[in-house]
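Next up, some structures in structure tokens.
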Structure 1
Amino acid sequence: MDYTSLKSLYATSPAFSPLIPVGLLPYLAFILLLLTFTLGFYVSTLPKAALPVREVGVASLASVLGGFGVVALFCTLGVYV
């Protein structure tokens, strides 16, 4: 593809529209971060086991929710990552 064909393709392509509406991001961030802290508290109250399979599962879920929550919070504040 040469420059002129790419330029015309760019000019005719639709504008970006996010999958999640921007107005829902503060609520999504709040819910995800609240779940992260709740699961973190839950992990700290689990009894000690020889193989911490449950702890690893819950902590991994909390980590993923926290990551998405922080990204949603940053996007809410205008720091688009």
Structure 2
Amino acid sequence: MMAKSEKKLIKKAWQETKNLKEGEVFLLKDLFKGYKWNRIETETRSSLGRLFLDKVEKKKSVEVIEKTSSNQQQYRKLG
């Protein structure tokens, strides 16, 4: 079950993907202002990562690509 605050953060992150250009590669944390992401507890960040990945897999406007060397999931904006 998704916490209300997590649901809100995922919704906000998803809205942010609409500002990306086709072909742009990004990490979930790129969709938040630096200080906002840094204020989110590590545990919650992991949870958000899983939730965002689930959302992306159901959508057509963003694709999941390879992870970074530091094991962060990357995404690409599609047209």
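Please treat every number below as a calculation from the coordinates, not as lab data. Computed from a predicted model, the values in this text were never measured in an experiment. Cβ atoms are built from the backbone, for glycine too; each structure is taken alone.
Using distance in nm of label points 7 Å out along Cα→Cβ at positions 17 and 33, single out the structure from 1, 2 with the greatest value. Display every interim value, and only then the final one.
On the way: 1: 2.9; 2: 2.3.
Sorting by distance in nm of label points 7 Å out along Cα→Cβ at positions 17 and 33 in descending order puts 1 first.
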Q | Per FRET efficiency 1/(1 + (r/R0)^6) of positions 41 and 57 (r between Cβ atoms, R0 = 30 Å, to 0.05), the highest-valued of structures 1, 2 | A | 1
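If Cα extents along the principal axes in Å is calculated from each of 1, 2, which structure is the one that comes out at 65, 29, 17? Intermediate results must be reported in sequence, preceding the final value.
Numbers: 1: 65, 29, 17; 2: 31, 26, 22.
The correct label is 1.
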Q. If helix-only ellipticity at 222 nm (-39500 (n - 2.57) for each DSSP H run of 4 or more, over all residues; to 500) comes out at -23000 when worked out from the coordinates, which of 1, 2 was used?
A. 1
